[in-house]
Every structure is written in C-alpha cells, then in structure tokens.
Structure 1
Amino acid sequence: MAAIFFDIDGTLWDRENVIPESTKIAIKELRKNGHLTFMCSGRSRIMIKGEHLHALGFDGILAGCGTYIEYKEEVKLAVELEPEILRKAIYLLQEHNMPILIEGINELFMDEDLIKTGYGSYLKKLLEEWAYPLEGNDAIWRGSKISTLINGADYHTVMSALGEDYDFMDHSGHVMEMVPKGYSKASGIQAVCEMLGIDHADTYAFGDSINDVEMLEYVAHGVAMGNGTEAAKAAADYVTTDIHADGIYNGLKHFGLI
C-alpha cells in the first residue's frame, strides 16, 4: 500500500478550478488498488473548498503547509501561530507596505489592498463571512500561516528580522508565504507516515510550485507536473505531462500505481 500526496492548485485543478477527467479516473483507480490518497496544500483548511474536489474521495487532508492534518475526517494536527509571533510579523509587514493575508484554520484576515485584487475578491466570495478585514480586527487575529504581496518591497529585511520564527517561500518575487518555523508539506507527510505506519519507500507526491519543493524532495518518489516551475521540476524524481495532458494519470502509470 502506497500513500500519494497531491498539491491542489496547478496539480489537481487549474486556475479555473477545473479537474481533468483523467485525474478523476486516476484517483478512483488508486483507491480501488488499495492506496491512500491525500490532498497536500499550502492553502489553509478553510480555503480547501469545492464539492467536486472533495468528491474525488481523499483519505486525508494536509493543509497550511503542514500545520494542519486531517485523516478520515478526524483532525490530527492543528497548529496556530503564537499571538506575539503573529503580531510582530503583521506590524513589520505593514511597515514595509506589504499587503497581508492571515490564513487560519476556520477564518482569514485580509488587508483592504488585498481584498481589491482578483484573488482577494475570489477568497471573499468563497468564504463570505469567514473572510474578515485585517483592519479593526486585531483583537481576534489568529492563523496558521501568512501570505503577503511583495510589491517591490524590501522583503529580504523582513525575512532577516523574522527568520527565527518563520520559514519563507518566495514565489518569483511576487508573493511570499510565511510558515511557522519547522513546518512544511514535508513535515506534514512525515507526521502522517509515522501516524499510519507508512514506509517511506511507499511515499509519492505530485506538485508544481515552490511550496512543493520540500515534499517532492522528501518523499521517495517526487513527481513534478509538466506545467510546474523549474524549482519543482529540479526537486522531482520524475516530470510528468501538463495538468491538461493527463499529467497525474501518466505519472501514476509511470510508477505502476494504476
């Protein structure tokens, strides 16, 4: 029995949240063959929505870059940033005019400038009353990770000042993810394997982005999507085809899992 971990954005579905039919068939065949399947996302748990996504029938969810683990609909891990560590980061990001998204397990907090972007308006529509304005809600700020727009800011100074508390992922100088020190998709996969007694040799992961690099390097068999970044491809053991060229199906076929 193998355990296969799938990134969501750019891997399971595209920018329009379209899941290829071949991916649906592949996940079904994996489960029929007795393998365990997991979503493994940088998104916080509340951001993982979509009936057609959950209908694929995953055994578990790893969210927030390893800060949250759910197995068979039971929460196994739920990490939140310590209030003082969270506030220190928020105030410093504000000083550098970097729009902020606090990603929580059950809610989000967004800067006004971020709400005005296409992604921000998408999140507001998706989460409705659970997407709060950052301003005016400092008494209830809470979250598992932070994402911020770089906007030409001196973000290296921010990284240097907060390096004891956070690990950082720079998405091509546009967006930066800030995760509690020591947590990643890889740490989440390790925790799941220890919990379920899964041998490392039986671990597989599919991803396309910079925040997939650690998990692609950690698992025994890392698969980068053909539409993925060069960083993801360099970290992988195998590069499959594009998401809409049956990437997941072909990758699983390559390893004999389906």
Structure 2
Amino acid sequence: MKDKIMIKVENVSMRFNLGIEKGFSLKQWFVDLGKKKKKVKSEFWALKDVDFEVAKGEVVGFIGSNGAGKSTLLKVVAGVMKPTKGKVESYGNICPMIELGAGFDPQLTARENIYLNGAVMGYSKELIASKFNEIVEFSELKDFLDVPVQNFSSGMVARLAFSIATIVEPEILIVDEILSVGDIAFQAKSEAKMMDLITGGTTVLYVSHSLESVKKLCDKVIWIDHGKVIKIGGKEVCDEYLKFMNIK
C-alpha cells in the first residue's frame, strides 16, 4: 500500500544567521581605534518553500550539488532542526541515519557504546541486550568490543553505528550518504540491509551523490538546488540533473 501519507512537508524554509566579524584582541582593538566598527550580519536560506509528500513504502531519493540543502532538509524532517517557516508532519517512528556515530562517546568501548547509542536512539536496555549478538555479528567487530571507539577507524565507527541503527525495522528510515562509508564489503552488506527494509515496506528518504544508487533504490526522485525543489519525478530526474550539470 502506497496511498497512506507518511511524511508531509509544507512550505518549509530554513534560515541561518551568519555573523561575520573579527574576534576581539588587544592588537585588533588598537588597529580599529578611531574607526567605526561595523558589525556585519547576513542571512542564508538553506531551504526555501519546500513542499512534498511521501507515501507509505515509497523510497525517495534527494539529489543536488553540495550545499543544495539536502542534508538540512533531512534533519528538519527528522526533527533535529526546527524550520524557520512551514511545517513537517510525520506519521510513524523515524530512524535517522544522518551522522553515524554522532551519539558515541569516544572514550567508551564499543560494547558500552552499543548500549549508549541504542539509548540515544530510543531503544530500551532490554531490547539492546536481546539484539546485542546480532549487532556484533553484523558489524563484524567481535574482536574489538572492549576497545575505546576513539581508536576505531571511520569505517569501523560506521559499521557499528549502522548495525545499531538497523536492529529494528522503522516505519520511516532517513539515510544520508551512509552507504558510501566503510569498505566495499560493508557497502554491499549495508545496501542489502537497506533492500530488506525497503521490501519490508519501510518508507525511506535517501540522500546520495551516487546517482546509480539513487536509480537502483528509489522510485521517486527530488532534485534540490539552492534550497529549492527544482523537480519531483521518477528516475528520469537523475538524467535531467546530469544534463543540467553537463555531466556525461
């Protein structure tokens, strides 16, 4: 069933205030002495009047150049950021995989971080305990459970974080570039896990610079540029984006 609306984004805009001024120092004070110091402020709109809906079971890919607003949009949908204007409505539990490892304490071991990160994601201690062996097996980090995460490579952190995040099947999964992290074997493994979630009916929002993966995984594509939605459609939007960027 793909008729039930799971996410509704209405006229969402996101503004950031960028303060551009020099920090204070005694030397700078003497340099500026006698001058009228002007504090300069500027506004940056990362998102501008964004509208779209996502139905149950849809896999929606977001494409666009760096700084287009894709990651900001996902954070707004996930509830990490509150939009300056507009509103977002979601109907289901959300699992945001936006910044893998963001909930880790680098000084704690992998074993300890499994419980910590699980708690940050809203999982109970009992659930984590029941899924502990599954998490370790998927991450392939059995020999590193008692090693502080600060000694892990970025790929190892990604493997552990992904393994924790996907122990349950969320109704809405938000994924930002995580399939490009880690070694080739883990990328294939995480993509297979993603496919399991997709075929199981999970609604997915997916950001990636890999247009091939967007074409492979997504049935709807949203092209964003300078915070605005340029086009919403099927896989052909990827080809239009490539043509616009003059990439062959």
If you rank structures 1, 2 by mean count of other Cβ atoms within 10 Å over residues 120-127, the highest one is 1
Value 175 of volume of the Cα convex hull per residue in Å³ was derived from the coordinates of, among 1, 2, structure 2
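Tell me which of 1, 2 gives 27 when you compute relative contact order in percent (Cα under 8 Å, 6 or more apart).
On the way: 1: 21; 2: 27.
This figure was derived from 2.
Check the numbers for distance in nm of label points 7 Å out along Cα→Cβ at positions 16 and 232 across 1, 2 and tell me which is largest.
Working: 1: 1.9; 2: 2.5.
Structure 2 gives the largest value of distance in nm of label points 7 Å out along Cα→Cβ at positions 16 and 232 among 1, 2.
Read the figures in this text as sums done on the coordinates, not as results from a lab. Please read all numbers here as calculations on a predicted model, not as lab measurements. Cβ atoms are built from the backbone, for glycine too; each structure is taken alone.
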